[in-house]
Structure 1
Amino acid sequence: MESSHARPPRLRHTVTDGVATVVISNPAKRNAMTADMWRAVPELLGELAMDPAVRALMLTGEGETFCAGADISSLRLPGEDPQALAVRAEEALAAFPKPTLAVVRGYCVGGGCQLAAACDLRFAERDTLFGVTPAKLGIVYPAGSTRRLAALVGPAAAKYLLFSGELIGTERALRTGLVDEVLPGDELGRRAADFTRILVSRSQLTQCAAKEFAAGRTDRDAYWAEQARGSGDTAEGVAAFLERRAPRFSWAPGAG
């Protein structure tokens, strides 16, 4: 039988019941991201964004680790700019039009934390360790990544993480807003599955508009008002509430 350590580093994905699950798979190096893996992220997310069967996305790591960062050996490859590749992957994840949830175990460090921060929400197993470590390598953390981190945890907590490169536990991560829920290991998968089912059942119109507004795209207010008027989702939501049934929302990205 082939050992899990013999499998090449890659991103695996499945789509089940409206949820795309993307798995970071490089177990020999605690799921560190290689240049090829970084490069694969935008293309994969583009495909999933266009798939009408996908209504939410869950990002996780294989086994007991989310992602221990970038594969440091890739920093030495001639002609490669791993930081640029990581930024493109992060931006693609942040721009994904449907709700995204990072399900985090073990280590969520460096580029792994960069990916988790680009998701809309983060659920973590107790005793997970988080860190943003460019100061340990003499790397300038990208401006966009720094702004995203500061918006998520606040300027002081972002400076603590970036200045020191220290790892923090789930208690502090929850307190700063780096994670949204902390659960025992035997409950994390079940809670993530239950929560993504909730996301899938809700209005994509509401979710997509909220993502843009939360990101500061207030210039699109008129666009979303027009989408709401033409979608029928509001009428369906009200009718379902009055009839005490589950709503059947029909609006989807690209449908308007």
Structure 2
Amino acid sequence: MALIECRHYSETLGLSTSMTVILPQKTKTQIGMRSTARSGLHPTLYLLHGLSDDHSTWLRRTSIERYVANLGIAVVMPQVHRRFYTDMAYGGRYWTFISEELPALARSFFPLSAEREDNFVAGLSMGGYGAIKLGLRKPEAFAAAASLSGALDVAHLHINHGNAMSKQEFEMIFGTEDISGTDEDLLALIRKIDASSGPKSMLYQCCGTEDFLYEDNLRFRDAARATSLSLTYEESPGTHEWGYWDTKIQDVLAWLPLRV
């Protein structure tokens, strides 16, 4: 595998930022690991970080590079700070960045496939929210979206100000009005996408039963199950921590609908 720390400029955000990228490399003599690379452009997993993390955290706290070695897929891990993958009410356009500019930039720098069937997104906590939002709002771009312990009921968190964010920080991102029923509200988006005739992403959701976001995840699960959307749901004992996510990202990789 090739590991690249890519520092680049974002026209959308008006600032320099970073992404960490894992690229497939076929190896035979590497001790302890054999890697696979397909010919042509690589399938890609966009892997999103949580509220207190950055673009390096998945690499530092899991064995993601080792887990994808035999799959022949690239992994793109962008930097989004504490911005909830949202075009902020008072700040940067992080939804536009993550949904439009980032994939285009990554494909201009690296040999990544642009085909829907080769593109997937996953994330933890805040990144789980971003991943499912991408799956719901950009189903023409992503074949599958996965949330690990995701903050999936942001309308509820907005009202209650969450466990890790102040009222002021929430309002800086989402504004002062109730976001229920908007495109930032994943429960509302589920119903909207279910009623549409366009493509629909496969969805995966998992959460630990002791996680402080467990009840929010149950609300999302129940809302999704009331639709025709394809949702794989898993729960098991666990809290909001990296031991759980290191295990579950392996389940996500096994679930991805990779083309042979």
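Computed from the coordinates by the stated procedures, all read-outs in this text should not be read as laboratory data. As the structure is a computational prediction, the values presented were derived from the model and not from experiment. Cβ atoms are built from the backbone, for glycine too; each structure is taken alone.
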| message | Using FRET efficiency 1/(1 + (r/R0)^6) of positions 40 and 232 (r between Cβ atoms, R0 = 30 Å, to 0.05) for the comparison, can you identify which of 1, 2 gives the largest number? | response | 2
| remark: Re helix-only ellipticity at 222 nm (-39500 (n - 2.57) for each DSSP H run of 4 or more, over all residues; to 500): value -9000 computed from one entry in 1, 2; matching entry is structure 2
| task | Assign the value 23.1, calculated as mean count of other Cβ atoms within 10 Å over residues 56-63, to the correct structure from 1, 2. | result | 1
| message | To test your reading of the models, identify which of 1, 2 gives 7, 29, 35, 20, 7, 1, 0 for P(r) over Cα pairs in 10 Å bins from 0, in percent when calculated. | response | 1
